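Student: Down below are the structures I want you to see.
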Structure I
């Protein structure tokens, strides 16, 4: 089954925001060579630039939805 249109949205808060969020979680999703900063750098360097990438570092969920809907054309990747 194929569904169109197809949208891609990447929520990409900065590493400082991710580190602060991680500090408030009961478990750690990082370890070994993967620090918050190293993973952020790798994802920004190696992820193809398609769709809509939102820096949600200082946004509420409602603000993120508003921004996504306002820029939906950028998020559209097919159809």
Structure II
């Protein structure tokens, strides 16, 4: 007979919500343009600074910052089903 040990530190509802949000984020990322995905990947996955991304793309840090803000707004709207 199997005994199940319940880990009370694990909140099943929180885990499910996290999984759903990750799926929504993946779907939202797929709706970005190639250049938007490049910027998101560099900043959030490669953990480059805005300055480093700017050097890579040949633009200023302030341009990268403005593009990032616009992309994050777009992602938020997509995830909230407003687009």
Structure III
């Protein structure tokens, strides 16, 4: 087991459909699961290139789906972001 495990399924149609199924495990010193919290969420209205927040209460996923080969956004200078 790992501290965070799960699956993220993405399907393309008119919009992008996303299904997230993750769980956060609390492990003991031997790697045995003591406690686990599951996050399961789906959204079939995701638009390509936009940030999407899937809220599951205590757990959440922030994702951005882009096509392969899409040019990356330039990195902003931190000083410019403070203004």
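Student: Starting from the value 44, 39, 25: which structure in I, II, III was Cα extents along the principal axes in Å calculated from?
Tutor: Corresponding structure: III.
Student: Of the structures labelled I, II, III, which one yields -12000 when helix-only ellipticity at 222 nm (-39500 (n - 2.57) for each DSSP H run of 4 or more, over all residues; to 500) is computed from its coordinates?
Tutor: The structure behind it is I.
Student: Relative contact order in percent (Cα under 8 Å, 6 or more apart) computed as 25: which structure among I, II, III?
Tutor: Answer by label: II.
Every read-out reported here was derived from the displayed coordinates using simple, explicitly stated rules and does not represent laboratory data. What you see is a predicted model, and the numbers here were worked out from it, not measured in a lab.
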